[in-house]
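Just so it is clear, none of the values below were taken in a lab; they were calculated from the coordinates. On a predicted model such as this, the values are computed, not experimentally measured, just so you know. Cβ atoms are built from the backbone, for glycine too; each structure is taken alone.
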Structure I
Amino acid sequence: MSTLAEVKAFQQRERDKRKALRVACPICLSAVKDHPQNGCVLAALMGVVAERGNLSQRRVNALHAKVDTNKLWDDLGPILDHLEWGRYSE
């Protein structure tokens, strides 16, 4: 039988897990805060957004965690096609 303290500790661990998932990169599942340099395309793009200086780091992290990757890939598809075809190398 669980004690009240054990139940509360379990509930806190579950809340912490849910919170961690809310601020995870939707592509590689790394934490958006201090995202590792692991080749994640979204992390690279969000790094460019941060470097532009228009948003606070907190806002950048929030956007990073909430990116709809399906929409992102739909929009990036034509750009990647042009890159593959050499359009940016002329």
Structure II
Amino acid sequence: MNRYAITIKEDRTATFYVDGSTMEKAKDELLENYGDYISNGMDDISLEVKDIEVGHTNIEQDKEGRIINSAELIEERRKKLTKFNHEKEEKSYG
């Protein structure tokens, strides 16, 4: 299994019913406490994929879904080990 990073643009049109003494105060209330409101359910949502890239390939996950191994992690470890061994050899000859 692979993991991909997908960037989308969400265009959502929704109607919220907000109490306020003026339109401006109702708008301010909605913007300040947006997470507290639920739309009327008649939302018009469109999604557009903007970008997609591979994050990790051949992943292994633990029970919580965290990546514990992937092709990229193995390559990264291999490079670090090669660099470490190379530096170690230089010191022993120096």
Note: mean count of other Cβ atoms within 10 Å over residues 29-36 at 10.4, derived from one of structures I, II, originates from structure II
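Who wins on distance in nm of label points 7 Å out along Cα→Cβ at positions 13 and 53 among I, II, i.e. which is largest? Please report the intermediate quantities before stating the final value.
Working: I: 4.6; II: 3.4.
Structure I comes out on top.
Hey, relative contact order in percent (Cα under 8 Å, 6 or more apart) derived from one of I, II reads 25; which structure? It would help to have the intermediate numbers written out before the result.
Details: I: 25; II: 34.
The correct label is I.
Tell me which structure, out of I, II, gives 70, 27, 21 once Cα extents along the principal axes in Å is calculated.
The value was obtained from structure I.
Supply the structure label, taken from I, II, corresponding to helix-only ellipticity at 222 nm (-39500 (n - 2.57) for each DSSP H run of 4 or more, over all residues; to 500) with the calculated value -11500.
Details: I: -20500; II: -11500.
Checking each candidate, the match is II.
Which one of I, II has distance in nm of label points 7 Å out along Cα→Cβ at positions 5 and 61, as calculated from the coordinates, equal to 1.8? If you can, show how the numbers build up before the last one.
Working: I: 3.1; II: 1.8.
Considering all the candidates, the number was obtained from II.
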